[in-house]
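Rule-based calculations on the coordinates, nothing more; no lab input. Since this is a predicted model, take the numbers as computed values, not measurements. Cβ atoms are built from the backbone, for glycine too; each structure is taken alone.
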Structure P
Amino acid sequence: MFYYKVRMYDEEFACSRIFSNEKPVEKESVVVVPDSYGEPSTAVVAEKVEEYIALSSDFDVEPFICIVDMKAYKARMNAKNKRAMVIKKMQDKMGEVKLIETFKKYAEKDDGMRTLFKEYQSTLQEDTSFDEENGE
């Protein structure tokens with residue numbers, strides 16, 4: 001038997017209660033446990049507790065009602081976050097491309113802008129030569 005203290009979302013002193021499970025459970029796993037009224041309540045495993053501490057506790061040790069499988073939820077959230085990051089990168093790149101196109105148009109019309117645009121382009125060449133020197 002394995003024993004755990006949990007953090008409950010709706011009880012102030014939840015960590016003073018200890019719960020058990022037949023199989024090991026990872027820290028930060030989401031579980032359902034009975035609250036102080038015997039109703040199911042969501043909790044997070046805070047820490048593993050030694051058997052002698054659990055059995056000498058002031059409260060009765062109760063088993064988890066169930067362990068919540070969060071794999072699908074976490075996979076969805078990771079995919080959503082990854083999409084948001086890729087969209088941000090694409091927006092940044094699109095803004096850069098539009099800005100460069102605007103610079104090109106003005107460089108065709110204005111000598112000062114043409115000089116600045118050539119200076120900008122030379123920094124790009126310096127950047128790629130640095131990457132080649134470092135094997136990237």
Structure Q
Amino acid sequence: MAYKVLVTDYVWPSVEPEKAVLAQIGAELVVAPDGSEATLAEFARDVDGILTCFAQVTDTVLRAAEKCVVVGRYGVGVDNIAVDTATELGMAVTYVPDYCVEEVSDHVMGLLMTWNRRIAYFDRLVKTSGWGSLSLTIPI
């Protein structure tokens with residue numbers, strides 16, 4: 001028996017990596033043409049698993065997915081998945097709790113350094129008033 005996995009939506013160039021991984025177990029990957037509830041419910045009817053990014057995996061979608069045993073979220077959180085319904089139906093719900101953690105922390109550190117050194121403020125002053133018109137109030 002071959003498995004079937006539904007991808008509700010994605011924002012990257014392709015799902016070839018997913019296809020390659022699933023091919024190793026003989027599973028078929030199906031991509032929904034849009035993220036509407038009606039479309040997802042129709043495509044979910046005979047799948048064993050659902051992968052979602054931003055699409056709403058609602059009560060209706062989950063109840064239509066009678067064979068489904070797992071719903072996986074590409075990313076952090078499960079706010080777009082009807083977790084209570086999935087639990088009631090015996091479906092496992094997974095997500096990636098550490099997705100983008102390093103990137104977010106790098107970004108925060110960059111913003112802190114920008115704020116601390118007043119880079120955006122001085123950039124704006126130089127652009128609006130010219131290079132020579134700036135009197136520095138803190139040493140750089």
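Things worth noting here:
- Given -0.63 for log10 I(q)/I(0) by the Debye sum over Cα atoms at q = 0.13 Å⁻¹, calculated: source structure among P, Q: Q
- Looking across P, Q, the calculation of distance in nm of label points 7 Å out along Cα→Cβ at positions 32 and 80 that yields 2.2 traces back to P.
- With mean count of other Cβ atoms within 10 Å over residues 64-71 derived as 19.0, matching label from P, Q: Q
- Structure from which -17000 was derived, helix-only ellipticity at 222 nm (-39500 (n - 2.57) for each DSSP H run of 4 or more, over all residues; to 500), options P, Q: P
- Each of the structures P, Q was assessed by mean count of other Cβ atoms within 10 Å over residues 56-63; the largest value belongs to Q.
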